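Structures incoming, each one as structure tokens.
None of the figures in this text is laboratory data; all of them are computed from the coordinates on show. Remember, it's a predicted structure, so these values are computed and weren't measured experimentally. Cβ atoms are built from the backbone, for glycine too; each structure is taken alone.
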Structure 1
Amino acid sequence: MAPYGCVIIANEINPADTALMEPGKIAGFASGMGGAEGHTAIMARSLELPAVLGIPDLTAAIESEQTVIVDGTTGRIVVNPSQETLKFYRLRRRRLARERQRLERLRTLPGVTRDNARIALHANLELPREVELAITSGAEGIGLLRTEFMFMNRDTPPKEEEQYSTLRTLVEGMNGQPV
């Protein structure tokens, strides 16, 4: 079990591994394999986890217990950052939190263009646990639902009844909104 606030460094982190990560507990992750547009990166963004993928020889360059910053925005990994660098990233994190709060106020506004054309905003979901976030974020439905999660971390595909039950729970969770 990973300690609170840790950064996971590995040669490869697949989407199934990412799906098991707990945002808020894991500070971020980086791996030698993968890329910014791969499914692992998409899962990381969905979970709001900083991630940098595709850094060759990453595991050889970082030792356990070193302080590491994963800058998912720029794709940088900072090992043993100076106090000045730590201060920079703490300030940046606070600025991003303030920006998120500012944007939070907009989530209940209707989707309307300047010429009054109505736009329905639908969520893209990677995992079932995102239904509640989609609703609280003001989504008016689910536009894309990735179903790969049902096939991860298992040796055999889910039976039809299990898939039906999972999808039914998602649809019901959207309270009548389109899926």
Structure 2
Amino acid sequence: MSFEPFCEPCTNDNKQSSAENWCLECDEALCSDCTKHHKLSKATKTHHLMDFKQKSSCPSNISNLECVQHPGKQLEYFCTDHDVICCRECLAQTHKSCDKTVSLDTAAEHVKQSDVFTDCNERLCAYLKSIDSILKNRDKNLNDIQTTGKTIMAEIKSIKENFTNASMRLRNQ
């Protein structure tokens, strides 16, 4: 049985709508209609939304990443000049003269499209194939060991029986 998340604002209004997006700032699930209103509302239009299916692959505390210099302020930006993540206060105070500050969403997209990310992803795939091959080889080796062990035990049993029979014949003579 699969879990189907419902839109929280709709649920609060005694309606049941399937959630399609997740608001990182509000920490709640939204249906397509509520997402549309969320994007238009002055109070929430700058919020970061993500596809609900992707939420399960993210850390649960992603929306609670707080700035060390400004407690209570969320980390929302990346300064490429200084290679740091910062909040709005940091952006206004420390990074206002920086040329390359982008939202974390934009920075994440750039990372996904970078050559380094692609190279790491390709190497990771190669490692996974190697691990898979090693595991298959290990399983084959274990099976071979078990088969060889059974064969050796059968040979030992046969030699023991032959030895016992030869002993009995010698004793009877």
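Can you say which of 1, 2 returns -17500 when helix-only ellipticity at 222 nm (-39500 (n - 2.57) for each DSSP H run of 4 or more, over all residues; to 500) is computed?
2
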Structure from which 0.85 was derived, FRET efficiency 1/(1 + (r/R0)^6) of positions 37 and 157 (r between Cβ atoms, R0 = 35 Å, to 0.05), options 1, 2: 1
If you rank structures 1, 2 by distance in nm of label points 7 Å out along Cα→Cβ at positions 13 and 133, which sits at the top with the largest value? 2
Thinking of 1, 2, which structure, once Cα extents along the principal axes in Å, for residues 29-92 alone is computed, gives back 38, 29, 23? 2
One of 1, 2 was used to compute relative contact order in percent (Cα under 8 Å, 6 or more apart), and the result was 14. Which label is that? 1
Could you tell me which structure in 1, 2 was used to calculate mean count of other Cβ atoms within 10 Å over residues 45-52 as 14.2? 2
Tell me which of 1, 2 gives 20.6 when you compute mean projected area of the Cα convex hull in nm². 2
